[in-house]
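Just so you know, all these numbers are worked out from the coordinates, no wet-lab data involved. Fair warning: this is a prediction, and the values are worked out from it, not measured in the lab. Cβ atoms are built from the backbone, for glycine too; each structure is taken alone.
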Structure P
Amino acid sequence: MSKQVIFNLPVKNLEKSKAFFASLGFGFNPNMSNESAAMVVIEKDKISAMLTTEAFFKSLIDKPVVQAKEANEVIICLMCETRDEVAGLVEKAVAVGGRSPHPLEDHGFMVTQGFEDIDGHLWNLVWMNPASGASQASSQ
């Protein structure tokens, strides 16, 4: 059975957040977007992020919205196809207002680095060397 992952992220300014993710090279699903939300397509039919205004996000929950610039509940981890993709996405994110909370880490069998988007959500990017066998072990 094929699964799709869609996660919701509250944002302060929907248009600025859309511009941030468009600058990283991600597209949007216009059929799942309106004035309160925009679906960022990370990997077609597999992974998407629903950017929602804080007001809309609040309507979906019965708890306070975490202010991601002050505290984090999750770190979103994306596997990249190349080590250059890791560095390139972080570079793009920083260039359009994000920040990198730590330098690139090269562990030989994998490379990891992350960025914080303009709303404070943390994204960790990982590339695993296929020759190491580590990526195959995790999928079995």
Structure Q
Amino acid sequence: MPQMIFVNLPVKDLGTSKTFWNKLGFSFNEQFSDERTACLVLSDTIFVMLLTEPRFKDFTKKDIADAKSTTEAILGLSAESREKVDELVEAALAAGGAPANETQDYGTMYGRSFEDPDHHLWEVMWMDPSVVQG
């Protein structure tokens, strides 16, 4: 069985978050979702557990970071091409996300970023496969 990753993120409004990610073309695993949790499927091995803030608090004794003013993490996603980077970021902006950092274009690497409705910072990156292979 391949190793998987489950990222847990607090959200203010689960319905808004689900609508946002649906508009970007992603789906949810309903088996691991309920009225306080939604299991966002990014790939066969990458999942984001969107948890209402009260549910998120069940898993930590620490305060929840205010992502509007504090960066708690930068979440990176790979894309198949420069065009796919642009497509996903433009879809995020059209769905209610906000622009984040400046576009990064190094020729063999290209990336853009956005904030989701809860201000979590996402970077979408493409790297030239010939450079990655060495």
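Could you figure out which one of P, Q the value 1.5 for distance in nm of label points 7 Å out along Cα→Cβ at positions 5 and 109 was computed from? Only structure Q yields this read-out.
Which of P, Q yields 1.4 for distance in nm of label points 7 Å out along Cα→Cβ at positions 37 and 61, as computed? That value comes from structure P.
Looking at distance in nm of label points 7 Å out along Cα→Cβ at positions 13 and 77 for structures P, Q, the greatest value goes to P. Using the calculated result 3.1 for distance in nm of label points 7 Å out along Cα→Cβ at positions 45 and 117, pick out the matching structure from P, Q. Label of the source structure: Q.
Here distance in nm of label points 7 Å out along Cα→Cβ at positions 101 and 125 was calculated and came to 1.7; which of the structures P, Q was it taken from? Working through the options, I get structure P.
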